[in-house]
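Some structures are shown below for you to check.
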Structure 1
Amino acid sequence: MDLSLESSDFLDGFDHLESHKISKNTIDIFSLKINANEFNYSTLQCSLIDPLINYSLSRKVREEYRGKPGMLSRKARDKFLDHLQNKGELGELLLYCFLESHLKAPKILSKLELKTSTSQYVNGADGVHFIRLPDGDFQIIFGESKTETELTTALSHAFKSVYEFKNEINSKGAEKSGLPYEKGLISDHLEKETFSDDEKAFIKSIIYPKRVNTFEVDDAFGVFVAYEITIHDDDKKLSNSDFRKKIQIQIKSEIASRLAHIESKINEFDLVGHHFYIYVLPFTDLIKHRGEIQREITR
């Protein structure tokens, strides 16, 4: 059973610099395309406008507004804007896009669909996807995103959040969250969705495996980390070609130097049994550009 995926056109605005393997885990390093010695944020803004609709709105709402693209776009922007005002982050949308377009892992539900009020769902996953493995088994992928200026800190916070989610630890103390609770929410929301009966049965068979299943299911995690890269003024004076080469080397070096830290956090939080799909993306002036992109795609 294949559910629809976002177009791989989203990836056209990036350079895929490198992939690393740590045990069974993958770390994919992306960089925004560079134009005149600057990251091309305008291309990123444009590439997020269409995915915003599928990320923000349930299939039921999209079906209701079929043939009304203007209203559908407005609904999506309003919902995402409400989420941002309650401390949602651009990283959640970017994680969704990478999981769908790069990993080819269809979304089951997003955080915005699971969140029933502004005070609920404090520590839940940033989205839920699934993937069929080459051997025929499946993984449910729970999302976690962090956009923080310092790379090591962002990685540490991401793995700590995964640990708390897995072990149903909620530092806020207001709402329950965690793997069992999340799977219950997914099951409840399936009945409110426009999945076909076959799709519902298929998704439920992944969430709650049965003895008759001919496949195994494991919980996995998708992690997106955006951090702030420092580019020196002298580098900006380089030729366009030399600038691209130098910045790409710098990015790859910064990630490579954190691979041991990633492995140590997986071990520290006893997450070694899970498969991680990790995406890392650098920004310049992270807070400024994150805010500008969020404003542009919700205008």
Structure 2
Amino acid sequence: MADAEYTPPEVWTWNKESGGRFAAINRPIAGPIEDKALPVGEHPFQLYSLGTPNGVKVTIMFEELLELGHSGAEYDAWIINIGEGTQFTSGFVDLNPNSKIPALEDRSGPTPFRIFESGAILVHLAEKFGAFLPTEPAARAEVLSWLFWQVGSAPFIGGGFGHFYAYAPIKIEYAIDRYSMETKRLFDVANRRLAETRFLGGDDYTIADIATYPWFAIFVKNLAYDGGGKFLSVHEYEHVNRWVNEIAERPAVRRGQIVNRSMGDDSKKLLERHSAADFEGKDY
């Protein structure tokens, strides 16, 4: 059913915020609005992020690499508070012209360079360290297919279902139904795959799992969207639940999930991460 109270004008203009939680982070223009440099730490990788599902992908990846013994994967994780507009500062826009977290600067070589978009960051790190991405062509293609399935699907889950179900200033039945249907379809896609294989890419844990886990775990564990997991009956997806619960027990995943987290109990969040010692005293 269409919203009877709104008729689109002939030409849309930006003359008000869209309303609802996170409304202030959206605008129809790109580029910086404040001249401000980003902090830089001592490690080879400088991550600028927030503890959202897209941000958690990368902190889990770093912690998994360190867990494997790749000392060259040491990183500084700086928090980007999107509610305060830090993503629109000149320093951040230089790293990511799209003004979205996460953004990474690789300073491990003679010339620092940027990588933005979470999927690109995961591929870069996997290739750099030779981990979590197979090299055999067929296996590699399978993992990359599931990785980019997730990258393409995230907007339906977060900006779609999450926004209209939990954050929009008014409840719109059509929008909630539309994105509930698509989110459940994505769960069904994963459930059917995971009925056949232990992980999304096959028998081995890969960047496809690292990318997808944070988005599905928030439903299985009811961590976001005002009970969205119950609303969508995600307990019915047996194989997704098995997969989420297995990955949730990995020590690196438990650490990565609290990095750059800004909400919740202090013991379960780590605003910035600069060394393994920062996890001391944290409940992860």
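Nothing in this text is a laboratory measurement; each read-out follows from the coordinates by a stated rule. Worth saying up front: this structure is predicted, and the values here are computed from it rather than measured. Cβ atoms are built from the backbone, for glycine too; each structure is taken alone.
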Subject >> Parent structure of the calculated result 4.5, given that distance in nm of label points 7 Å out along Cα→Cβ at positions 8 and 40 is the read-out and 1, 2 the choices >> reply: 2
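From 1, 2, which structure was relative contact order in percent (Cα under 8 Å, 6 or more apart) = 22 calculated on? Write out the running numbers ahead of the final one.
Details: 1: 25; 2: 22.
Here the read-out was taken from 2.
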Original post:
A value of -12000 was derived for helix-only ellipticity at 222 nm (-39500 (n - 2.57) for each DSSP H run of 4 or more, over all residues; to 500); which structure in 1, 2 was it taken from?
Top reply: 2
**OP:** Give the label, chosen from 1, 2, of the structure having the highest value of distance in nm of label points 7 Å out along Cα→Cβ at positions 152 and 216.
**Re:** 1
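To test your reading of the models, identify which of 1, 2 gives 5.3 for mean projected area of the Cα convex hull in nm², for residues 160-247 alone when calculated.
Details: 1: 11.5; 2: 5.3.
Source structure for this number: 2.
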Original post:
The value 21.2 for mean count of other Cβ atoms within 10 Å over residues 72-79 was derived from one model only; which of 1, 2 is it?
Top reply: 2
Original post:
With FRET efficiency 1/(1 + (r/R0)^6) of positions 144 and 168 (r between Cβ atoms, R0 = 25 Å, to 0.05) computed per structure, which member of 1, 2 shows the largest figure?
Top reply: 1
Original post:
With Cα extents along the principal axes in Å derived from the coordinates and found to be 61, 47, 40, which of 1, 2 does the value describe?
Top reply: 1
Original post:
With mean count of other Cβ atoms within 10 Å over residues 56-63 computed per structure, which member of 1, 2 shows the largest figure?
Top reply: 2
Original post:
A value of 4.0 was computed for distance in nm of label points 7 Å out along Cα→Cβ at positions 80 and 272; which of 1, 2 is the source structure?
Top reply: 1
